[in-house]
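Next up: some structures, all given as structure tokens.
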Structure I
Amino acid sequence: MNARQANPWAALGALCLGFFMILLDTTIVSIAIPTMLRELGAGLNSIVWVISVYLLTYAVPMLFTSRLGDRFGPKRVFLAGLVVFTGASLWCGLSGNAEMLIAARAVQGLGAALMTPQTLAFITHLFPPSKRGPAMGMWGGVAGLATIAGPLLGGVLVDHFGWEWIFFVNVPIGVVAIVLTLLLVPDWQPKHAHSFDLLGILLSSAALLCIVFGVQNGQQYDWGTVFGGITVFEIIGAGVVLLIAFVVWQRVNKREPMLPLEVFSNRNFSAGTLTAATVGFAMTGMFLPLVIYIQSVLQLTPTTAGLLTAPMSLLAGIVAPFVGHLSDKVNGKYLVMFGLAALAAGLGIIALQATPDSSPWAFVPALLVCGLGIGCIFSPMSNMTMGSVEPRLAGTASGIFNTARQVGGVLGSAAIGVLLQARISASIADEATKAAAQLPEPYRAPFAEGIAHAAAGTGEFGSAGGPSPMPGLPAEIAAQAGKLATQAVHSGLTDAARVTMLLPMGVLLLGVVSAAVLRKVEPRWGKPAATPEAATA
């Protein structure tokens, strides 16, 4: 099928199904974290890597995969990504340990990286500038719908079938997406003869890997030596040096750099890309402390936890299409700024409300504020950022924009993960020391040390009950020690979750500042002259 025969909305629907699967896999994993902690016998750091490695292999190749779409056709690259993603999902479900799951998730991220840039490139191809707002609204609505379906579907699957099925569910969705893409999406061929910046790919990949590895594993190595005398901070420093070398190489590479710096001369694109990075950071990071709190402290099942967050996601999905239409008529930066501020406010309310014995349903109003914020962000942010880019740079800009959001997500996952681990260790140790004062003197120090040791491992807290009481205690002391241990763990986890939520809030406020720089987009380019098929579509 060529673009003259294509229905642009049907084609967008098929592409959005693949996009939906990518986002579903991010949110569906979050709800299963406590269960995977318990059933895989893994520590919190390993489970955070299950999230981070997916985002890392998703983000790093995206600039390269956007070029693949320009050379070989977006439809073909999108289909290749669908096949890789679907196969890797099957591998994830069959994994028997955390290491195998991390490897499968890395391959899954590569599939997602092949797919995502093609989606936005097709929107700029199929829809003229004046009609991209509704198309972006549909794209944003799909993001909202995935956040609804992820926790709900994930909760039901984890409760009734096991965590493996959060990955198996992608297989039928992937098969349907492959069939619809073959039938409905035009085989658009930009046929740009790109060269591939291999040195740029190596530098950027190594830089991000070093930074994320150092940040995320810092707590595990006590911010000291990792191997062979090399310290955590030296690894992070090497990542920063490699990142600087990457930027310098992009400037001096006169052939076809992976990251053409000229695109950042566009004010809207620069500000929108930074805003997207802050959104990725916050939205990836916020779910980790929230899920651990509501399942391990409030003792909600995965299904009930999914139901609790569903109103937030539902409101985001309802609001996004309307905001997409509105962004064509008003200055979209105010919608983005409001959305970012609302999401930060919602997280702040949750942090203020959270106690070890809070009613879960008391969080619904705050979650609705978060949902309203999320619904106001994606459509106008994408429309203002991409709508200001020249058509000849659309494919590359799409890759950079999505890469920025995913890099933000990688850094958010790593930073939130390490902060949460540090706060869990410190907070539970403090609470254990306070609780130990209620025991007879001979048992205080062993009790506090035992709870602090368990907290340092963090693997105990996939279950609701916390660590076991000390063995060999008299019966009358054992019952009291068990109750105090549970109280210490729940109070410590609550404090850790509350403090950790301050980080995504701060990053969202940085996003408000960057969004304030955006300018209202005036359609200047018309319909791309190089693709006359788009006019017919």
Structure II
Amino acid sequence: MRKLLFILGTALWSLAAVAATYDDGSLRRYQQLYMESVCQREAGNEVAQYRLLQQALRVNPNGAEAYFDLAMMQKENPERILAYLAKAHALSPDNKDYTYEYARVKAAMGDSTGITLIETLLGDEERRDDIYAYMCNYYSWKHDYNGLCRTLERWRQVKGDEEFIYSNKMRVAMEFGRLDDALHQADTLIEMYPYKAMQYKAVKGEILLGLNREAEAIALYNSFSPTEAQEPGAQILLYKYALKTGNKQLETQVLKDIVANPDMQMQTRQAALVQYMGPKTDSSYVARRDTMMAMLLPLPEEDPALLAVMLNEMQKEGADSLCIPIFNKLLEINPADEYSRINLMQNALRNDDYEEVQRLCTDGLKENATQPLFYYFGGAGLMVAKKYEEALSLFERGRGYISSDTNTELVSSYYCSYGDALHQMGRNQEAYAMYDSALVYNNGNEMCLNNYAYFLSLDGVQLDKAERMSAYTVEMRPEEATFLDTYAWVLFLKGDYEKAREYIDKALANIDERADADNSSLYDHAGDIYWHLNLTAEAVDYWRQALKMEPDSQLIKKKVTNKRYYKD
């Protein structure tokens, strides 16, 4: 609102200036149209604003503020911007806003008279610093070193902050390669500001290196006290000295010191870390990586930026296991870091560490109780641990936080696991409804299709539907033992024993010993299928294998003892 009031005030002043030229009716109409354009601008309606400004200028062709606003609306037409600004400036030459914008655009288009015009505004104390800064940027853009120095010297005479000017002169001289000038400015700053002498001496050392005066540069560094030598500027000087002289051992040590220095700018520490690690093709890369990890992890960091760079290096290398300590450290710094927490949960699930999954989820929900992922992972961990009632309770709590903004694949997976928990609790019809919901969000959810088909087969219902769903999963993943087993079992229940045998054999051939080591049902199913094909000896062998995995099963024991099939 303050900006709008300022603009309105400027507009009214400008409008008053042309009041004598136009009759009251025309002026009022112009004022009305212009004010409406301002309101449309503030509301973000550019089309309406443009139309109103054009109408206003038809009523009053000398409306400076209308030309100025039209110029500000042009985005990719410099010539039109300049034309509108020239008109606004000509109609209202005392308006400093118009003059500044007009001059700035002229200069940007390569017209040096723009700078001359900008200089006419230097008498405005409120604008002076901005104008000098603009002039410095202009001469820098034009690669005009003398123009820059001349402007800085004029600025010094009015600014009253000589350190600011001299330090900028030094920086400019370094950027333009005028190192002798830069060295003179550094000496001036060291003499004028002894309490900052160390800071400017470090810069002077870098200038000396640029002048190939390495002996003087290292002598300057050696003059620092032990405390001063640990200052960021001093460490950077020593690093650049090591680079200049090709001293690899010193370079490595200084890089490590910079990374570990909490007083150093984070951007510098990050760059030093990447520099120290070097290319992954380097034979020493692994040793450097391990050294950096050992140094970084114990640091009492509060900013995760450095660890984020290290994590990026690890992930590019594909060293997933090495990322875990970094994720733990990042989570220690920021418990609300969901990216690190989710990666740790996935790692815990891969390692069957369900207690860790639960800990991570429980702590995560304390940070963000509305995150469905924590309910999903927590419930999944409880399901694998066969804590079905607890899993169902967690799924029910988290369901209320699923919204239209939630990733559809996550929603599908969530409802699938929710359905599994419902089925384990004997709430079969609710489970099937939940599976249907999961498939609405992702009709290709293979795990959902498999589980849905298998539970339908166990209940002996909708076997045609179960066959269609299971066939799809086998087509998508023809070497997945669990999917092959489900399909074989559905075929068995439909009486197609030969085809069931074909798929149970494929399932047995694709068993993952780690994932399916306790899958007694697969061998039990194989025995049932073979028995129905009158292959009794093979059937009994499979039942025996199932019994080894599930020695307490009375039904499997009965099959082995009597060498015959019994329905569940």
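Taking FRET efficiency 1/(1 + (r/R0)^6) of positions 36 and 404 (r between Cβ atoms, R0 = 30 Å, to 0.05) from the coordinates of each of I, II, which one would give 0.20? Walk me through the intermediate numbers first.
Working: I: 0.55; II: 0.20.
Computed on structure II.
Say we calculate distance in nm of label points 7 Å out along Cα→Cβ at positions 52 and 284 for every structure; which of I, II gives the highest result?
II
When distance in nm of label points 7 Å out along Cα→Cβ at positions 356 and 436 is compared over structures I, II, which one is greatest? Before the final figure, lay out each step's value.
Numbers: I: 1.6; II: 4.1.
Once distance in nm of label points 7 Å out along Cα→Cβ at positions 356 and 436 is worked out for each structure, II has the highest.
Suppose you compute FRET efficiency 1/(1 + (r/R0)^6) of positions 28 and 156 (r between Cβ atoms, R0 = 41 Å, to 0.05) for every structure in I, II: which one lands on 1.00?
Details: I: 1.00; II: 0.20.
It traces back to I.
For which of I, II does mean count of other Cβ atoms within 10 Å over residues 148-155, calculated from the coordinates, equal 23.9?
Computing mean count of other Cβ atoms within 10 Å over residues 148-155 on every structure in I, II gives 23.9 only for I.
When FRET efficiency 1/(1 + (r/R0)^6) of positions 316 and 412 (r between Cβ atoms, R0 = 35 Å, to 0.05) is calculated, the result is 0.70; to which of the structures I, II does this value belong?
Details: I: 1.00; II: 0.70.
Answer for the origin of the read-out: II.
Out of I, II, which one gives 25 for relative contact order in percent (Cα under 8 Å, 6 or more apart) as computed from the coordinates?
Value 25 for relative contact order in percent (Cα under 8 Å, 6 or more apart) corresponds to I out of I, II.
Which structure, out of I, II, was mean count of other Cβ atoms within 10 Å over residues 68-75 derived from, given a value of 21.6?
Label of the source structure: I.
A value of -0.20, -0.39, -1.28 was computed for log10 I(q)/I(0) by the Debye sum over Cα atoms at q = 0.05, 0.07, 0.13 Å⁻¹; which of I, II is the source structure?
I
Compare Rg/Rh (Cα atoms, Kirkwood Rh), for residues 340-427 alone across structures I, II and report the one with the greatest value.
I
Quick note: the coordinates plus some simple rules give every number you see, no bench work behind them. No experiment lies behind these values; they were computed from the predicted model shown. Cβ atoms are built from the backbone, for glycine too; each structure is taken alone.
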